[in-house]
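Participant: What follows are several structures.
Please treat every number below as a calculation from the coordinates, not as lab data. Every value quoted in this text rests on a predicted model; they were computed, and no experiment measured them. Cβ atoms are built from the backbone, for glycine too; each structure is taken alone.
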Structure P
Amino acid sequence: MQKLRPFSESVRDIPAGWLIPIAILIVISFPPLFGHEVVAVLCGVVYGLWIGFGIVAAGTFFGESMYRHLEVVVSEVNALTIRRSWNMVRL
């Protein structure tokens, strides 16, 4: 953690730098990968409790929502493909 802190503090100083951890959390959510806790702890250390919580909550919410939406779309496409295959067999 101590090795990542200088980089995290330099990200904090960038205008709209809070979007970078949100983007990282969204990418980590496709599919759910490890590293979420590391980003969450760094956000808490660098931005403080409440702002860090907001950043982590936003990144987690948007990442998981996008992942679930993608999962539903893919399952619908698979179901449609299977139905078309069965219709071709019936002919």
Structure Q
Amino acid sequence: MKKELSAWKKDAINVQNACNSSGVIHALSELVHDLWEIAGKDGHGTKWVNTHPLIILFLDKLNSLAGIQSNTDPIHAAYNYTENNTEEK
């Protein structure tokens, strides 16, 4: 893994201030790689990775940069996840 979940949580918050989609996409690619490593170890599948709160925050930022952001309820739940200090989910 390139980073632990605790570091990714900080990045997910920091990326909310990003203005360059290419940087967000690059970081998202690394995040997905790390989440798949966890998923493989813990027996999680595609849905777990696709709906992980960190993925939601990165995708929300990309939607915002593209001007297509809409329903924010899942985003608030994902943001709350980043404030949790555990290494789970």
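Participant: Relative contact order in percent (Cα under 8 Å, 6 or more apart) was computed and gave 28; which structure, P, Q, did it come from?
Facilitator: Numbers: P: 28; Q: 39.
This figure was derived from P.
Participant: Still on this structure: Here distance in nm of label points 7 Å out along Cα→Cβ at positions 4 and 60 has been calculated and equals 2.5, so which of P, Q was it run on? Intermediate values should be presented prior to the final figure.
Facilitator: Working: P: 1.5; Q: 2.5.
Checking each candidate, the match is Q.
Participant: Who wins on percent of Cα pairs over 22 Å apart among P, Q, i.e. which is largest? Spell out each step's value before the answer.
Facilitator: Values: P: 42; Q: 21.
Structure P gives the largest value of percent of Cα pairs over 22 Å apart among P, Q.
Participant: The value 11.6 for mean count of other Cβ atoms within 10 Å over residues 12-19 was derived from one model only; which of P, Q is it?
Facilitator: Numbers: P: 11.6; Q: 14.4.
Derived from the structure labelled P.
Participant: So distance in nm of label points 7 Å out along Cα→Cβ at positions 36 and 76, computed for just one structure, reads 2.4; which one of P, Q is that? Walk me through the intermediate numbers first.
Facilitator: Numbers: P: 2.4; Q: 3.4.
Computed on structure P.
Participant: A further question on this structure: Out of P, Q, which structure matches 0.50 when FRET efficiency 1/(1 + (r/R0)^6) of positions 20 and 44 (r between Cβ atoms, R0 = 30 Å, to 0.05) is calculated?
Facilitator: Details: P: 1.00; Q: 0.50.
This value belongs to structure Q.
Participant: A value of -27000 was derived for helix-only ellipticity at 222 nm (-39500 (n - 2.57) for each DSSP H run of 4 or more, over all residues; to 500); which structure in P, Q was it taken from? List each step's numbers first, then the result.
Facilitator: On the way: P: -27000; Q: -21500.
The structure behind it is P.
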